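Asks: Structures follow.
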Structure P
């Protein structure tokens, strides 16, 4: 048990399960770029790049927000904020995650390698964004939204329109549910001068912005499916995503946040994984 606990603490520190939000969309883009199943080595390097970038970004976020997390009753028990893990451990995760991304990008192609420092700068820079801009939700969204572009480049080594459309959809989707998630810190953010949308606009108007962002996301998912000439699998996934987005918003309202975790984790985790699974199944059937 003693050996397992540090692993569990590290997984909590970087919220490893949240990788399920962006990774399926990276794999969707890889399938579309390859017009079928990509080569397994490419898939492996994409997975390493995604996990590395995610680990570095989350560990750096915990370091940047150390004092804020410790002051917030909701987050004070986190491993780093409570002192159960040392800051040196988090810095080691940042270094390891960055190294993993750079190694994967180097193994993929020169364009991926050249762009990887820019991707790292963006995802690491997000940690300070809420201190100076209410657009921090979009900053986070784009941090995950660049994953499909990176996966497309990994397969083709060149840009294309479809991954940018999917990136826009993912950006709006993530920003929308991040606005909802930040509702629980509305008062704390306002008192600390942190610029979340709920702190600036209030819960009601912030939820309205989230709904607008998710409408953009749904349209973007559909536009991507049309651009890549998707079959039944991805179109069914888009339809399921729309239903899940509607369900998510039925769970949350001003003063009614008791089902926020269901809206945030369950609805969005199912959305991304289901879209990928249906698209992959369609690809396998047609292969």
Structure Q
């Protein structure tokens, strides 16, 4: 499922290719992933795509209804919230170009192109939100990991007694991180995924924040990770999967110490780590072995 770097990659591509264009009409196919299909057909025709940006794992297409630069730019046309799910793609094509199977949404633009959403499995989400509904929708999510300060990150960790991997995946705490970049960041910081967040030292918190931001920025620069279906707005796969150091590498040697990478389950998700570079949390002390004694007949018992 696309995470922060993949969504950022698509949002940047669409910002370059469709921002400033007007939506002329909407054509819908299957709509079970759309919150209110009628709202798209009622509100989107005639709106201008002001900006395409990322919010966590969502793309946010900000719309307006003004017709020219002299008109009131506060005439909000609401926003279109898009989650790509596991197999979703959103990209612009010539309207005359045949559209593939599983194309469920087509926005005809004023330059003769169509912005098309295709999704074979339809695990994504699309929702039109009027301006006054947007704060409530976005308020459910936590801080952006690329914007959170060192102090805020340390305070967040100290406030949670959950496993650090579970905290990184919690969208109400940090928005946009998924399984891939949680594992990669923890490997970079040498922190085991089952460590308790509140028990990490101040130094470990600083190290993890730096590793997390470094991994995310490098992944964005390489257009994300293409594990199976991800393609950017130009239909090209990402390249960061070639840089993975932990995720999906069970049994392969650690790039630092050559110890085989292991897999465990944290928060219901497979988690990959190096048992040497990322030592696990201290386990409960095992009771000592009972001392053996000798019976009067010389037999050893326990």
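Just so you know, all these numbers are worked out from the coordinates, no wet-lab data involved. Since we're looking at a predicted model, the values are computed, not measured. Cβ atoms are built from the backbone, for glycine too; each structure is taken alone.
Asks: Just checking, which of P, Q has the largest value of relative contact order in percent (Cα under 8 Å, 6 or more apart)? The partial results should precede the final answer.
Replies: Details: P: 20; Q: 17.
Greatest value across P, Q: structure P.
Asks: Turning to a different aspect of this structure: Given a value of -7000 for helix-only ellipticity at 222 nm (-39500 (n - 2.57) for each DSSP H run of 4 or more, over all residues; to 500), point me to the structure among P, Q it was derived from. It would help to have the intermediate numbers written out before the result.
Replies: Working: P: -24500; Q: -7000.
Structure of origin is Q.
Asks: Say we calculate distance in nm of label points 7 Å out along Cα→Cβ at positions 60 and 212 for every structure; which of P, Q gives the highest result? All intermediate terms of the calculation are to be shown ahead of the outcome.
Replies: Numbers: P: 3.0; Q: 1.9.
With respect to distance in nm of label points 7 Å out along Cα→Cβ at positions 60 and 212, the highest-scoring structure among P, Q is P.
Asks: Which one of P, Q has P(r) over Cα pairs in 5 Å bins from 0, in percent, as calculated from the coordinates, equal to 1, 5, 10, 14, 15, 13, 11, 9, 7, 5, 3, 2, 1, 1, 1, 1, 1, 1, 0, 0, 0, 0?
Replies: On the way: P: 1, 6, 12, 16, 18, 17, 14, 10, 5, 2, 0, 0; Q: 1, 5, 10, 14, 15, 13, 11, 9, 7, 5, 3, 2, 1, 1, 1, 1, 1, 1, 0, 0, 0, 0.
It must be structure Q, since only it matches.
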